[in-house]
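Each value in this text was obtained by applying a stated rule to the coordinates, not by laboratory testing. Computed from a predicted model, the values in this text were never measured in an experiment. Cβ atoms are built from the backbone, for glycine too; each structure is taken alone.
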Structure P
Amino acid sequence: MDTKEAQVNFAVCLATSEDEDLEVGKVYRILPDTKATEVGCLRVVDESGEDYLYPAERFVVLDLPEAERERLRAVLEADAA
């Protein structure tokens, strides 16, 4: 896994289907998963609080500096609590 891939932690959902636990326009945490990437997917922690594979084409990955990633992680963790 290269450094840039290791730094990717968040993505914005652009599209979903009705049976998914995702909301369009919402920021989601993504977990590193090389095999998922190889098949065009992202491992996303969705509204259920669990991580699942979703097609990468449904998201825009946010390339944020470390400080902003940490702030966003704290906000999302507080919302989940």
Structure Q
Amino acid sequence: MFKVTVFVTLKESVLDPQGAAVKDSLHALNYDEVKDVRIGKYMELEIDAPNEEVARERVTEMCEKLLANTVIEDYRFEFITVG
């Protein structure tokens, strides 16, 4: 069993209006040291796979097919063995 954390963010070349709105709000609250904000998605998956190699392949497929829009988003994931 594997626990996987998946992080999906907009590619650097894609404008992030939600991130810009958060940055502007932080500046309005006098947090002027914030230079940029990028908003993303965080997911936790539990994967029952025979080994980590198979689990990595499956998670990559999930990201490519559903979890990330690879035209405008990047993704990465981290594994933790749970049992």
Structure R
Amino acid sequence: MMRFLTADVRNGRSILDDPTDLPDGTDLELVSADDVENNGGDLLYAEERAELRQELEASFAEEDGGQLIDVADVIADLKAHREKP
């Protein structure tokens, strides 16, 4: 699971605002909120965003064509497969 931490920059150093249980030596990659916002609100490259948009459009077309599977059926099927030895 990805955790988001908040930090301030003081004198050129990133300072975490809250205590964390991350072990010493943990590497963190920081991205400014402004960079995320200026990049369309996500951390995708333009090519990735275009691919996502294309996949979403294909999914909408499948929905319009009645080709989607009900999520309740998918979950029931997964549970049935998990219960088999």
Query raised in the report: For structures P, Q, R, which has the highest computed value of distance in nm of label points 7 Å out along Cα→Cβ at positions 38 and 62?
Result: R
Query raised in the report: Suppose you compute distance in nm of label points 7 Å out along Cα→Cβ at positions 14 and 70 for every structure in P, Q, R: which one lands on 3.1?
Result: P
Query raised in the report: Cα Rg over 2.2 N^0.38 Å was computed and gave 1.75; which structure, P, Q, R, did it come from?
Result: R
